[in-house]
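Have a look at these structures, which come just after this line.
Each value in this text was obtained by applying a stated rule to the coordinates, not by laboratory testing. The structure displayed is predicted, hence computed values, not measured ones. Cβ atoms are built from the backbone, for glycine too; each structure is taken alone.
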Structure I
Amino acid sequence: VYFRINKFPDYGKLAHFDLTQLQSTGRVKHDEYDKEHIGDFALWKAWDEEDGDVAWESPWGPGRPGWHIECSAMATALLGDEIDIHCGGVDNIFPHHEAEIAQSEGVTGKKFVRYWLHCAHLLVDGQKMSKSLGNFYTLPNLLEKGYTGCEIRYALMRVHYRAPLNFTWDGMQEARQALIRTDEWLARLREKSRETSVQRSTSNVQRPTQEFEEALDEDLNISAALGFLFETIRETNRAMDRNELDASSANAWLDWWKRVNNVLDLETEAEVVIPAEVAQLAKERENTRREKNWRKSDELRDRIAALGWEVRDTNDGQKLTPRASSG
């Protein structure tokens, strides 16, 4: 049983192509049968010996659904005749999603999907990720190397969904540094928010709020949204450096961050537990730095690193974070 695409006027609109230009290619060779148009696709396929026990009875004899049917069946059964958002890879646009639209709307007469979001491919060091190339990674792999869920999330989300994402270990380190900047900024704001003195503030919370929202309204332009976030971090840090940001403004920026983080979900989900030995070495190092014993300080830093931790010196003192292994 085939779907005659010439009877569905909107076929091809998702992929933006002209049916008269459709040629026989690998993308339309999933079904080999006699059909009126090269783009016609199978709704139901007759059973053959290669199918084994995979068959159901039908008015046309034993067989099974065509490869596009399953998605329409699951979507309508679970979500109804009309869907707000349908996601998928760019390689699903044609013929799969075109076929989904045709067969679903052909049955219901309703618009199947309001918004389609097609993501580009994930690459690893510029190559397609595959086990055969030895560049296949899972989330547990990254967690085992010491990266946090927030760091992984940031690394994956910072590229627009329609652009290819090239995963690299350098990129993971960049994600870590970006979140360190965010955490240090939040620590400064929280400290400032507890002050009782009143100073003149030049902060404008409304502008970055509008810019952040407008960026996401523009087809989820995450790169621009993150750009506004880090521009805000730079500006507010400078204001705190000049002592131009008071406690009230600090609280306003913390409230702004809560709204932003409701979207990004990037703040560390759990407090990091620092082993007692690492904490003791860090305390010793802090004392040696106070005494300006830089050689001893470097030795202690190396011992901390050997235990799997990184120590950074900031204006607010030492910061300890788990080290991530690379490669």
Structure II
Amino acid sequence: AARAAVTVRMLLTHTSGETGDVELKDPWGLERSDRAEGFRRALTTPLESSPGSTFRYSDINFILLGLLVEKVTGQAEDDYAQRNVFAPLGMKETRYLPAAKACGPHAMRGAAIAWVPAPNVGDCSADTWSTDLLPRIAPTSRDEESRGDPAKNADLDYLLRGAVNDTTARRMGGVAGHAGLFSTAWEVGVYAQALLDRLAGRPSVFPLTRETLEAMTSPQQPGHNSGQVEAANAAEQEAESKLPNRANSLVAPHYPAIRGQNLRGFGWDIDTGLSMPRGAAFPIGSFGHTGFTGTSMWLDPGSDTYVVLMTNSIHVRGSAPISTLRGEVATVAAQAVGA
């Protein structure tokens, strides 16, 4: 009954009440990917809190949004993104890499694809991807699933390269609403600049209208109001004024600026506990997102600036956390452009 109250707005703002992820303790999708089972679990996992009451980042929200895209359009999620987002922007090296659509020499280790160093034979059709890409992709980590029961996972300890690091997305075949996309720093920059151009009213091929982007990049969580961004900026400035070495601070005193006030756009982070990539100079009202493996982007329409980081910081495990570095890089970039 509670799930029936979940809205698309709640999914987009991570206020649906969904828990963080689907159950992964049993070995579904490890020997052979199982997309249908991933969707079934996303649709049936009990809610952790009442819909609309709490911000909690959840992969399930975007797994369900990906399923919704497929139901509404009648197209596979990766095909829809390719035709309607990446192709119009000229992003030729940005795509999902589902093993089922691999063209060229490769091997499978459980649900993960592995590169085979052999010549690629023939041309690949438009609905496939060439395994020539695999040696160009930075490894993300070693697969650590089922370490306590190695028999469950043929991919255990294998270095993931061109296989999505996220375990749920990998078990679903490499394509899901929350994970699975591969790109380059240049092409993420192309995406960010086209978005900023559209927001500014400049010529742009970004596949959404200016009005839609304005809605996406402003607070949209249940109970939002027009004064929240201004109040958050004032709170952050007050907190910074009390710092003993304010001029040397590269990250804000705390995120979000007002404790308990989490600001989310449609898909975009604005001011939550996940907003450290904003740093200490970009204003609240700028927006962005992070990726678990060490990727992030943050955009500030006011200064017409974006910061993109494409790292593989979880390879190897035990590396220093990247959270603070994201904020420090953003602050230095913002200061350089006078934001």
Problem set entry | Top of I, II by mean count of other Cβ atoms within 10 Å over residues 9-16, largest first | II
Seminar exercise, completed: Highest-scoring structure on mean count of other Cβ atoms within 10 Å over residues 81-88 (candidates I, II) is II
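If helix-only ellipticity at 222 nm (-39500 (n - 2.57) for each DSSP H run of 4 or more, over all residues; to 500) computes to -14000, which of I, II did it come from?
I
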Seminar exercise, completed: The value 87, 46, 33 for Cα extents along the principal axes in Å, derived from one of I, II, belongs to structure I
Exercise. Among the shown structures I, II, from which was the value 46, 31, 13 of Cα extents along the principal axes in Å, for residues 193-248 alone calculated?
Worked result: II
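So relative contact order in percent (Cα under 8 Å, 6 or more apart), computed for just one structure, reads 12; which one of I, II is that?
The read-out comes from structure I.
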For this session: Kindly point out which one of I, II the value 0.95 was derived from, the read-out being FRET efficiency 1/(1 + (r/R0)^6) of positions 161 and 217 (r between Cβ atoms, R0 = 25 Å, to 0.05).
Result: I
Problem set entry | Highest-scoring label, criterion being distance in nm of label points 7 Å out along Cα→Cβ at positions 89 and 233, among I, II | I
Exercise. If we compute mean count of other Cβ atoms within 10 Å over residues 105-112 for structures I, II, which one ends up with the highest value?
Worked result: II
For this session: Of the structures I, II, report the one carrying the highest value of distance in nm of label points 7 Å out along Cα→Cβ at positions 57 and 305.
Result: I
